[in-house]
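Just so you know, all these numbers are worked out from the coordinates, no wet-lab data involved. The structure displayed is predicted, hence computed values, not measured ones. Cβ atoms are built from the backbone, for glycine too; each structure is taken alone.
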Structure I
């Protein structure tokens with residue numbers, strides 16, 4: 001069981017995922033393919049942390065390219081506690097070994113991890129935190145976020161790493177963003193019925209309990225129906241695999257990545273390097289991505305998924321016309337047990353149902369007390385305020 005792939009400083013208070021570059025420290029992305037890759041520069045988020053006086057403790061273990069549930073597909077092995085899967089970074093934060101972690105949300109893994117470990121995680125509005133210096137997997141969605149024990153600590157770290165970066169073509173122009181904490185009293189939140197109904201009984205109880213806590217601090221909570229969530233889920237899985245397939249095509253054993261020793265020609269070099277260097281979930285995602293991008297399937301799958309992305313954003317904008325935030329489960333169950341690796345693709349992509357909306361739309365999402373809150377673009381402070389208001393009642 002390996003929490004750190006690379007330890008950097010015993011005095012460090014902030015860890016970073018192993019797909020975020022730290023100069024001179026391996027960045028494997030949990031894959032044999034990049035086991036020996038050592039970057040020559042820091043990610044922008046890492047530079048900002050260091051310049052602000054934070055020390056990096058190390059690079060935490062993640063599942064291969066962050067596509068799985070909780071890191072179980074890592075080439076370096078899964079992390080478990082009491083027989084259940086855990087995320088390395090979230091577990092270190094929960095145990096108090098570090099104050100916070102910086103994670104790349106590719107398809108919801110750090111949100112799910114925060115729920116399982118009982119900590120907070122903020123996936124900020126897409127483009128507000130620089131993606132420069134992460135190993136690209138799904139460029140239209142992946143976003144660096146912050147895990148910590150409470151909303152105040154999340155606010156502290158996100159305020160440091162957010163802001164425009166000219167090195168990142170997806171970075172938005174504002175030099176800084178407001179994460180001011182305010183009272184949640186008077187806000188309105190809605191629960192998406194379809195996602196609530198798909199969760200286990202103990203997760204439903206967590207959502208209901210959190211709704212009651214919101215009401216106790218003056219928040220109005222209603223239930224709404226959004227039947228589009230199932231089409232959004234399917235569309236997100238299509239876009240995820242299509243973009244991922246394109247991004248990992250550069251790892252061929254020639255320009256980048258692991259190179260097989262067993263080949264007689266260039267075709268065998270490509271095939272054997274990828275066969276030996278990639279794990280099951282990566283191979284399955286690449287195959288599915290290739291299929292939906294193929295000539296006979298492009299219009300029916302990929303193009304339609306892009307259209308559903310717009311439908312998803314429009315539907316959420318309709319909700320935000322009446323509500324400050326949306327409350328949903330972030331996973332179907334509270335704990336996950338180790339499973340056969342050949343089931344990884346199905347398990348991870350089925351579980352994306354609960355994380356798909358923020359991923360496909362780029363909207364901010366926060367996990368706190370085992371539930372997920374989603375807000376309109378640039379309303380990250382609303383999420384932090386809701387979480388902080390509930391946390392403050394438990395401190396009193």
Structure II
């Protein structure tokens with residue numbers, strides 16, 4: 001909204017049919033894309049949003065969605081529904097989440113958290129935070145991890161990048177009031193280069209990666225800790241040692257928190273770890289390339305060949321974890337570079353394939369085999385269900 005303009009509430013004209021009020025059609029119904037079979041997707045899903053990261057420094061992050069009502073997979077939805085918003089979504093879409101009827105998107109290098117209508121992808125707010133990374137919610141706040149202005153160029157997830165900020169500050173967690181969509185208070189300092197976070201039982205768990213710290217003083221090493229923040233006082237109450245280069249955090253609703261690590265790309269493999277309600281750490285498994293949580297179960301896809309840099313085809317395996325117990329899954333994975341995962345249940349999932357990281361990737365639906373594949377944006381890495 002332009003500065004100096006007053007906003008007035010719109011007057012909605014409600015149409016009544018034989019069964020009561022008829023909801024106004026979404027403005028994005030005019031958008032069409034590739035038609036796909038959605039019969040395997042649960043009936044309570046209205047849309048699946050896909051955040052395509054884009055290339056670092058390329059300003060080409062995009063938003064796709066799968067509209068389940070008519071099976072249209074629509075690409076570039078943010079730009080199409082918000083043509084007046086600059087050049088588009090921005091530089092490096094790093095995380096996406098649905099809260100109520102809103103879609104929250106974290107755009108890393110652009111320093112923006114976008115808030116959109118889940119109904120039609122129109123922009124509701126754009127909140128500035130320095131190098132934001134990931135987002136989580138409770139009933140009052142959105143919590144956003146931040147590298148506090150530090151950033152790198154290259155491909156962070158693949159382990160090759162150049163440092164462009166040599167200050168190496170400690171990371172921060174900001175909170176955004178869900179009612180006002182405004183930053184509230186001062187941020188909390190956590191570890192180096194924080195990534196994923198999750199809320200459970202009044203505590204906010206923050207994974208610290210040290211992705212830049214590994215290349216700079218004082219330690220020249222990855223961070224390996226999870227910072228635990230009391231959401232009432234918004235202060236760090238405990239720091240738990242887990243493993244190097246932590247990435248995603250999932251709360252299972254039963255008192256356990258799961259954390260993935262990327263490893264050091266050389267001697268320490270990627271993996272999944274569990275922190276129980278007593279803050280004890282358990283190593284669940286190595287080899288986690290992509291992961292997701294659904295109904296308290298963590299789903300993972302990985303390869304034992306992750307240190308094979310020859311470019312030879314890799315063998316992908318899938319498994320799930322509940323209450324710290326790992327179970328193998330018979331999931332087919334037909335992808336060059338699995339980059340994002342959206343699990344609906346133990347047999348049905350969407351998988352984003354980044355391909356070569358520079359050209360448009362693809363998204364495939366699996367359920368008793370591969371159902372279909374569509375072309376997405378560059379690096380389709382993050383999913384959110386509405």
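Summary of computed values
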quantity: Per relative contact order in percent (Cα under 8 Å, 6 or more apart), the highest-valued of structures I, II; calculated: I
quantity: Test item: distance in nm of label points 7 Å out along Cα→Cβ at positions 260 and 292 calculated as 1.1, pick one of I, II; calculated: II
quantity: Parent structure of the calculated result 23.6, given that mean count of other Cβ atoms within 10 Å over residues 124-131 is the read-out and I, II the choices; calculated: I
quantity: Value -11500, calculated as helix-only ellipticity at 222 nm (-39500 (n - 2.57) for each DSSP H run of 4 or more, over all residues; to 500), assigned to which of I, II; calculated: I
quantity: Of the structures I, II, the one that 18.4 was derived from, the read-out being mean count of other Cβ atoms within 10 Å over residues 300-307; calculated: II
